[in-house]
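> Given below, in the form of C-alpha cells, are the structures.
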Structure 1
C-alpha cells in the first residue's frame, strides 16, 4: 500500500473504532459526562472522538474508555480490517 492509501485506511479504522465506542456507550446508557468521570478521559475529548474529529486517538485512551464501559477490548477491534 502507498502512504496515502495507508493514511486513508487508518482514518477509516479510527472512524470505525469511534463509531463503535459511541454506539456501545449509548446502548449501555452512559452519558458522555459519566463516561468521562469513569474513564478519566476529558469530556471534550470524548465529544471530539464521537464527532469524527479525533486529533490524537491513543491506545491508552481506548483502553480507558473500554475499561469504564466494562467492554472487552477484543470487541473493539474484532471487525477492524
Structure 2
C-alpha cells in the first residue's frame, strides 16, 4: 500500500495534484503533524517503507527515484 501523508500544508492543492496526475493512493491530512512527530520526520519529502509486520525497511529524506526503486526491488516490492 502506498500512502501520502500531507503534513502542515493545505490539503486542496495536494488533492488537485492527485486528480491532475490520476493518482489513486490515499492521502492522510496530518495538519497537526502528529504523524510527522511520531516518526521524527524532519525533511519533506521523507520516503518510508514499512513492511506488513510494522518494521521500517527503508528511510530516506529528500527524493531520489533511483534509490527508492532500488530499495523497493531489494524488498521485492513492485509499484504498479
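Computed from the coordinates by the stated procedures, all read-outs in this text should not be read as laboratory data. Here the structure is a predicted model, which means the values were calculated and not measured. Cβ atoms are built from the backbone, for glycine too; each structure is taken alone.
> Ranked by relative contact order in percent (Cα under 8 Å, 6 or more apart), which of 1, 2 sits at the highest value? Before the final figure, lay out each step's value.
Values: 1: 34; 2: 22.
Largest calculated value belongs to 1.
> Please state which of the structures 1, 2 yields 23, 14, 10 when semi-axes √(5λ) of the Cα gyration tensor in Å is computed from it.
1
> Turning to a different aspect of this structure: Here FRET efficiency 1/(1 + (r/R0)^6) of positions 32 and 72 (r between Cβ atoms, R0 = 30 Å, to 0.05) was calculated and came to 0.50; which of the structures 1, 2 was it taken from?
Going through each structure in turn, the value belongs to 2.
> Among the shown structures 1, 2, from which was the value -8500 of helix-only ellipticity at 222 nm (-39500 (n - 2.57) for each DSSP H run of 4 or more, over all residues; to 500) calculated? All intermediate terms of the calculation are to be shown ahead of the outcome.
Details: 1: -21000; 2: -8500.
Here the read-out was taken from 2.
> For distance in nm of label points 7 Å out along Cα→Cβ at positions 40 and 64, which of the structures 1, 2 scores highest?
If we compare distance in nm of label points 7 Å out along Cα→Cβ at positions 40 and 64 over 1, 2, the biggest value is for 2.
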